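Chemist: Quick heads-up: structures coming right below.
Just so you know, all these numbers are worked out from the coordinates, no wet-lab data involved. Every value quoted in this text rests on a predicted model; they were computed, and no experiment measured them. Cβ atoms are built from the backbone, for glycine too; each structure is taken alone.
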Structure P
Amino acid sequence: MNTLAAYTQHLHEMNILSSALSLIGWDQETHMPPRGIGFRSQVMGRLTKNLFELTVSPELGTLLEQLEADDSLSLEQKASVRDIGKQYRRRKAIPPALIEEQAETQSQAQAAWAEARKKSDFSIFEPLLVQMVDYARTFADYFGYEDHPYDGLLEEYEPGMTVTKLQGIIGPLREQLVPFLKQLMEEGTAPDTSPICGHFDVPTQRILARRALETVLYDFDAGALDDVAHPFSTAIAFDDVRVTNRYLEDHITSGLFGALHEGGHALYGQGMPEELYQLRLSGGASNGMHESQSRTIENQLGRSLPFWKHFQPILAEVFPQFRDVSPEALYAAVNEVTPSFIRVEADEVTYNLHIMLRAELEAELVAGELQVKDLPGRWNQAMEEYLGITPPNDALGVLQDVHWSVGYYGYFPSYMLGNLYASQLAVQTWVDIPDLDEQIASGNIKALIDWLIENVHRVGGVYQPDELMRRVTGEPLDSSHFVRYVKTKYSEIYGLS
């Protein structure tokens, strides 16, 4: 067996384990009975260990070394070697004993976080958070970085991103969004949200979510829709990309936009060729780029007037009380702007403020510039500065996200970057398809999905995010597109001159 064939076979073995882990993880969140967790944890642990061993095996290292010097590889094969090689070196740099130690602390930290959030008492979580931040710093040292320890952690989720680049994005964005939010609240007229208020039974909402996913061409022959406490999408295999969702009886838009959001992630997976899955490039260009696809479907499409001109009759068919509600009224109602304490409930204008707050505090924690004990006060101060509100307790403030307890340091910026990528890609989409609004309003969502497949989905993780943006839009990431989008849209909705 030649080197490339051996490498491909090694990746195939990794894909088998990854698929099994995804499947049992999906089952654990959707259908597994509560008493099944004991043995399930052992299964997860064994498969995770096996996958890690394949990820850092000496055999893989030898194959990578040989393939990195092979100029005859295809573009896709070179990209695979690039990404697998980076993953190999990062994982190999961490002593196995440290990984095991961190995993044990992580389990304790998650339990402490859950209790602290329930009791709204940061002190319960504080000692474990100190340890988790210490692990993040240690991992950053092992990974290596040039200017800032946070750079070593960002690379895991957003290749090529650094603190310096992030500050260059956050600064101008904050300078535009904070005063615009204040202007909306003080000078604007909030839209009437009564059309979407009421009681909406969950079984019927499930039907609506399925209709929404069908509208955006999610392939149910290669996927599924299930209930879950915390929505996610997951790729079990090349032709099995599943969506989960949750529903609130007094909040119809939660389930609807949740389905569209997770559907956007799933469409990314369904739009990739099988070769990319085999080469382990089906995760996309980055977490931020993946988030851009969910935000495109949820916001750029789902919160647009053309979408509601098409979807209003579907909504009225499922929930007859909407028969006399106009698309314009629905469009306005789903685009209310309200500064809120909870990130996942934030609107398009305020969401990025939540993320930049977290990213800045996270970078300060990792650099040792902010002590864990001072985090709640610093959090509340930033909430007041950015959103004009102060959390009344820790549960609505510093304890609301699970990321720090599970060790996802460097993940938060991807949420913001996803919004920015989505806005910039949307500009190019409408340039390429000038009558796209009319097509969407008439029900031709396929024109948008085909554009996304051709320009983003089909290349998966072949290109790094910066290169992909340059190839598709002709320029690197530029937050001004997002600023222009929200200012134009919400100035009109709120009646600002």
Structure Q
Amino acid sequence: MIKKVAAYMEAHHMVQAGDHVCAGISGGADSVALLLILKELCGVMQFSLSAIHVEHGIRAEESLADMRFVKRLCGQYGIPLTCRSFPVPELAKSQGLSEEEAGRNVRYEAFSEEERRYAAGAKSRGGTVKTAVAHHGDDNAETVLFHLCRGSGIEGIAGIRPVRGNIIRPFLGVTRREIEDFLEERGQEYRTDTTNADTGYSRNRIRSCIMPQLALVNEASTAHINLLAEDMLEISAYLQEETDKILKAYMKKREDGTVCFAAAGLAECPPFLKKRVILELIARVSGSRKDITREHASSVLGLLYGQTGRRLSLPYGITAEASYGSLLLSQRKNSEKKECLIRLPLEGSEGEIRLDNGILRYRILENQKKDRKIPQNLYTKWFDYDKIKNRLYIRNREPGDYFVLDLQGHRQKLRDYWMNERVPRDLRDRIPLLADGSHILWAVGYRISSYYKITEHTKRVLEVHFMEERA
């Protein structure tokens, strides 16, 4: 087992002499085995070793028992350990994320901090800091299936990368069975996370329900899926090289920031490579691949070979335009995204903010009569001032924004609301939002949050009025 892991690490150039490896350890079988094997290898491969444990605050006493176990284990082997705790359920709610997403975010935040902690020492030895996580071959096969179900392309089918940045995965070449056998031979105890049996999580459902059925079709199904992932990883790398060559030759950036791509660069390309080039082109302009789909690539290709002067709106405020055999991509400047503070409590009970497309005026109305009629106006809204506990901001949308839909506190993500209302993507970034953290009081011209609505108990009212300025 140790030799197999060492060979895999060497094949993928995971560490070099002088590196520092920080092992993420939960206390489960996979991470415990990883820590023990890295301890065996650190002298031979000449890297230093530490560990980090992230407690998510989800499983109460069980989670704290995991932490105590990890402390004992690291103490037994003399491995420096950092423990971090995060209130993941609360973070998930405040950020509008699932607990899985929020948990992953805090883990990698903790990993980054730990990398910075050891960076100077590793640099002095001519190395860098790596974070080792315990994903194994079974995890990889499950991830491939998960990505397939979500409609992923080649990158998704390539599964989990052995190395991504400073993250290394020494166990991708071994199976869950090999890991458990290794621990059994060593007589090493480990913790079991009871949430792993909860099939309410998509990955657990794949692990518990789908993988056993595939094994009945072919007992080597997991190995075959991993072989496919390896092939796809190589194909992906080749296609990326070809894509980079085309963009280097045919993509130019003008002084005003507009990106110009010559259609001639796609003349000899097969259809699949054409789409990949366009996806990469959009990603380079936007700075992200998230939310950029095959449909966007197809639409841009149709635009490119269509009539000069036609335009298309894309995610991240990008506009694509066909221009005499070329594609022009431009993006609104970041300076157009503004954040303005509404100063509460208000001196003089009123204030004004000038926005790019209008003026927003606000005031506090004291001692409102219960029978006073609430304005029925898209651009004038009343809010229960006494429910406002934090600063309010006028800003553009951010990930995790949400409305409260009813008195029971049910939420809806802002992005889902935009989709339901069929608001064009390019318009979503320009709609001012009145926000208390991630909680949206009002998307100007659209709905308000039920939490801040006026009731019979309301004593003070915050009135907000938006007046659009037209050119």
Structure R
Amino acid sequence: MKPNNQENKDNLSALKELSILCVEDDNTLRRGMVEFLELIFQRVYAAENGQKGLEAFEQQAPDMIVTDIRMPVMDGLEMAKRVKQKSPDTPVIIFTAFSEVELMVEAVDIGIDRFVQKPVEEDVFIDALYKCGLPLVQENEIENLSGVIQNTLASFWGNARQMREIIKKVRQVAATDFSVVLQGETGVGKSMMANSIHNMSRRAGQPFVKVDISSIPETLVESELFGHKKGAFTGADRDKKGFLESAGGGTIFFDDIQNMSPQVQTKLLRAVEDRKIYPLGTTTAIDTDMRIICATNVDFKKIVAQKKFREDLFYRLFEFDIHIPPLRERREDIPLLAQRFFFDTIGELNKKITGISAEALKVLVDYDWPGNVRQLKNVMRWAVLFCENDKLGAGCITTVLEPGETEENEKEPEAAFQPPTFVLAELEEWAIREVLRQTGGKRMQAAAILKIDYKRLMRKMEKYGISHKAASGGPAG
């Protein structure tokens, strides 16, 4: 037999990664069947009776089985029954004759997946193979994709045991519409994790709206969240859409949720329960469909117990929680994250640095990182910026870490400039001078690195008395 039309060929090509066991006592039929199956499957095993077939199944673990019913030693039904007891999800296709109705009833009870009547018609057989094999192919693809996602997230977040568990939780909850609370110290990456949950959810194509409660003046919080109508209060000269309405269909992320005032908590509870919002200045409701993710750097349950946060709203938001551990509790992730930030930065700055020395990695691992992942990212960016060697060494790291926070500072053969203890203005001046020195006085390039516009850089240079000659490495004017 050979597939005799293009549709069949296309269908069967999907099964090329699977293996199959063929059990048939007639030698001629078995050989013909094996030759046909080898055109489709990656591996084909054969056996002449049920007993041999069961042994082959236990040794080779094929993805699928095709078998005759009537065979010596052990018939196909008995073999299939034992296979299904050990592996209920392994598809079994049985060849039957019209006269074997009673056996077919028994086969249904066993859990046989497909019946192909004798004499076997090629298209019917191919259809049975395809319909039994396709779910296995799709399952393998999902597992492979799942592995890729797991590895990608691990490379982004870390591969410590705690982070592997968190990534598993993220993937589980992303597939739902549960409200999520992310807890952890400042800088552990709560905002980025919220974004990841959104991007892995069914809402990925819809808005992701971030609201930093701490950054909104208390008098404006209601207007910013719920919006307002023109004339709702003094200064409301036009209609304004609030964050909650803007997040419709997508996800709204509340950072520092613990700082939400009691009045706003009450109004948010109503919005969550009714799935409606009422802009200031109107009694007309706006329907909304949004997922809520919150973040806090305090123990959320404690602030509820202290009556600083409504208990009923807490239970609405706390459908699923993830605690992100600080970096110092998962030090094995530090080298991986440092390498990622290193390569991101050398690409951004076009620096010719080949890698990070073992001594530099030791300094990083030994440090306690009070600012967590955010601080590590900033330190790596600064270290790469000021490194003048072919390799990022320990001296480049200790240069930008706070004095006294690391073990004995290791010096590079050509140590980078050691900054003094700064007030903020001194730090700004030092950074501008150092970046200008690094760029050979190229002010446009320096402004890009410092992430400020050219005119602002010129004003800063004037403020700190940095002349053009000093900028290019010449004597100060």
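Chemist: Taking 10.4 as the value of mean count of other Cβ atoms within 10 Å over residues 30-37 derived from one of the structures shown (P, Q, R), identify that structure.
Modeler: P
Chemist: Of the structures labelled P, Q, R, which one yields 34 when percent of Cα pairs over 35 Å apart is computed from its coordinates?
Modeler: Of the structures listed, the value fits P.
Chemist: Can you spot which of P, Q, R the value -14500 was calculated from, given it is helix-only ellipticity at 222 nm (-39500 (n - 2.57) for each DSSP H run of 4 or more, over all residues; to 500)?
Modeler: For helix-only ellipticity at 222 nm (-39500 (n - 2.57) for each DSSP H run of 4 or more, over all residues; to 500), the value -14500 is produced by structure R.
Chemist: Out of P, Q, R, which one gives 6.6 for distance in nm of label points 7 Å out along Cα→Cβ at positions 134 and 446 as computed from the coordinates?
Modeler: R
Chemist: Then there's this: When distance in nm of label points 7 Å out along Cα→Cβ at positions 62 and 262 is computed for each of P, Q, R, which one produces 4.4?
Modeler: It traces back to P.
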